[in-house]
1. For mean projected area of the Cα convex hull in nm², for residues 164-251 alone, find whichever of I, II sits highest and give me its label.
2. When Cα Rg over 2.2 N^0.38 Å is calculated, the result is 1.81; to which of the structures I, II does this value belong?
3. Consider the structures I, II: one of them gives -12500 for helix-only ellipticity at 222 nm (-39500 (n - 2.57) for each DSSP H run of 4 or more, over all residues; to 500) as calculated from the coordinates. Say which.
4. Out of I, II, which structure matches 34, 17, 9 when semi-axes √(5λ) of the Cα gyration tensor in Å, for residues 484-531 alone is calculated?
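No value in this document is a laboratory result; all are computed from the given coordinates. Treat the numbers as computed from the prediction; the structure is a model and nothing was measured.
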Structure I
């Protein structure tokens, strides 16, 4: 017997009226007619009993106000319970008479007659709207938290007691390569290599004891790949058990930037050292070149000795490229430009870059190649770097084609102003460059070759840009690579570089340099060229000598000043004082720091000419001649 039948003797209706929900009885054998509703029907639904006509096909007394889309599952649940003669429970919505929706939970039990055939249903309907709303809110909050967790840019994890991962997002599965069913059985330390496990374990313990911790460690994926991550952890209590909640952020890019910054700092430190070495080396080269030139030109030597001295002079000139390579590591200024023959610089660069190469090299240089205004050492170094890159791409076998030609760039055909250019192309028959690497080949420190700095092409790029030119690359795997450089060409009528010759002269020259060997040989050369020469070791001494000569009525016609003097006044400060004495003084700046900004903008500082160390005798004589020439 049902609940209501057990209490029938206790005044069934009185008891039913005091219950917080709808109490009903439905007769199954009389068209599902409700025989009884308690007083809660109208407060919960807005309807009176007489307004709820029974629905023949349905068993719930409220079927009439249940939305149509929910009626089938309610009817099916009750019908199954009646046929099995067992209790039922079903939840559904109803439309209140005022138009609102209410959530109800109905519990009932079929009651049999004497022949074991269900005769009626005694039921109880409770309003669970508040519970349903709260439950829906919990579902929505869970959906929100799930969405937040899945949208995090890194890995999310919840670790119970520091031992077991109980919740995570899809990023953990993606990065680690482990499926969910494996992760739920794994301990957190399983994701780290043996070297870092002690560190991670100590940080887990730190979170549990102190409440929070951060650690950087590499996450090891299922296939053995390691990805650097920064992991955070905060202790939380869930059902009395300490948990660690945190995120892991991929710091691969940050590590890359830090490595590049470290490289930059190392390069900067090396630059200071390299600049100093290059300066000293250039001083030595200046002395050696000067002595070799002096012996060759002014002392009587036989033809065989003269030939050897000429070879030595050429080798020393090429050695200047070594000092420029050092100076690429030091901060520098704009190019020190003069008119040069690109063909000559290409031949020198190819000979220097390929001196130990097994590659076949073809030089295709136009006979009528126009001249350019450029820094000969920088341009030669850019060519050297491009040719070396091509040689390295061959892996010991293959061919290189170096081509130089006059071209005209039309407006819009290249990222250059319309005009005439020299186009230099370096083509190799190597494996080519993958598409993903093409956009990074000019980035500083980017390299795909072991034991390389990744500076070669970035230096070439910087040099060409500093000459108002353009460098581009055409490559794809399997068909080699072509690097093309465009450099603004001088007008056809522009004077081509003259053949090197010695310019004799006359006048008084003051030579200031802190290197005794340079004062000795350069002073000797100037005397042989016909000049009256006075020497000074620093800027202070040079100013005193200039004052004395000015006061005596026999001023110096030109002054050669070393830009950098160790422990004394250099050319930058000295020229200011000198021009105060004689505003029209003809001063030549000289330095082994060829990339010092003063060397490229010498006129801005009051100098008339520039002389880059190491210099040949022909360069010294020609520079002095230009300085003394009437404006």
Structure II
């Protein structure tokens, strides 16, 4: 009985599940059938060939397309570019629109529903439909969720407000309002030229033989192979281009959006476009076709400055943000790269500097870190190297000069910087002071072009190898310190950490009054940075630095908490006061070549810490 009961229940469960699934499927089919029955049109969006959209307070806009092709606006002006994604969306939403409910017994007079002057009229043509279909939308109904609508001479029905929103588009919304045809494509070529006008701006240079009004002045052309390649100037000369300036200009052109469109303007002179002030032509990597933008008058309205422009081939004038005007090159060579280094610093593997007073070589190791090969130093200040490279990267000349390097004394330069790149290529940057003008230097760009350099820029180029030396004299983990052997003036002390507490172990009968005094000694010397390198090597005569009998010296022993390994740091010696700066003293650190300067406050802090060390007068075993 139990087996039969179980089987019966299983069969019943299967029947119930099948019945439930069947009901769900039937409900879904009924829902689909009901939705299809409510659809206004029997075709899909791809079948729509023509659309005319006429908002109540706007001009009618008509666009057409062939099967599988793009939209093209035919009225009010065939030169208007359509915003393709929005026209596609309108067609999709229109094809899927529903009759939410037919209004029963609707009268023939639709004035009371706002259909005598419709809020929106739409006319469409579609494949498989012989005559054009006309949709009229009137007032919103009392529930605020639908609007009254009618198809041709058909019955009155309700159209959802969402559907009305999708269709109620003005010309400004339906047009392509961007300056370029495809703002997602990469621009790889730019041409720019000022157009000569009778009222040229005062900041434009006047050539010896100005062109006729309406003619272009010198053409500027920059190109790049792809978005990862650098910009190159092709005209008026062949030279590296200023990457940041060109990038900023291209970005502004690519993403500029038009506003205040004027179709079929009566007089282009009203907008400074007859003749235009300037011409911009760009080529992108998709269409590979040139697009030309003509620039007109700048209308300054404070925070809302607008620049009138016209795209070639379009009978419309519009405004874009006036920021583009500030990025235009005022001179033919403004976009030329003026930095001495035209390639990326990351491409350099070696820098060899030869100067009047110093020579050094910086080389990049396998890990990408810079080291001093000449003079060979282990303690290189990586921050100083990075700072020099950053400064070197941004160093720019004042202006280019015409002539051979030898004419400016660069055949026998005062300074030569030889660069080697990762690909094996080399370049040189040479500099020498002007024989006629004090403070002026002539310098070669890494391309070989001759430039002038002045003031701090010229001084920055004259680096010294000692500037790359690490000025860190002493650093350790203070928590691992276990012993200090120090001498201050005429007093010697040995301080050790026992059971976590600092105690004076020599001389006898001396003790710490406070643990913070020992910590104060450690803080005064760790980390200890030199303010400058006094001498690259350790001289034999240390007497003049006060380092034979230093005012302070110390050894510090540390024990690593994990391994237990001990290391003794020192001896650190701090000697006499620098004769030219009373706030600095000379210092010497065993294991580091040279004599350094440290701040006077090191000695002051040590003196303050030692005030807490007291003589007790009692030594172990006295009693």
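1. Max of mean projected area of the Cα convex hull in nm², for residues 164-251 alone: II.
2. Value 1.81 for Cα Rg over 2.2 N^0.38 Å corresponds to I out of I, II.
3. Source structure: I.
4. It must be structure I, since only it matches.
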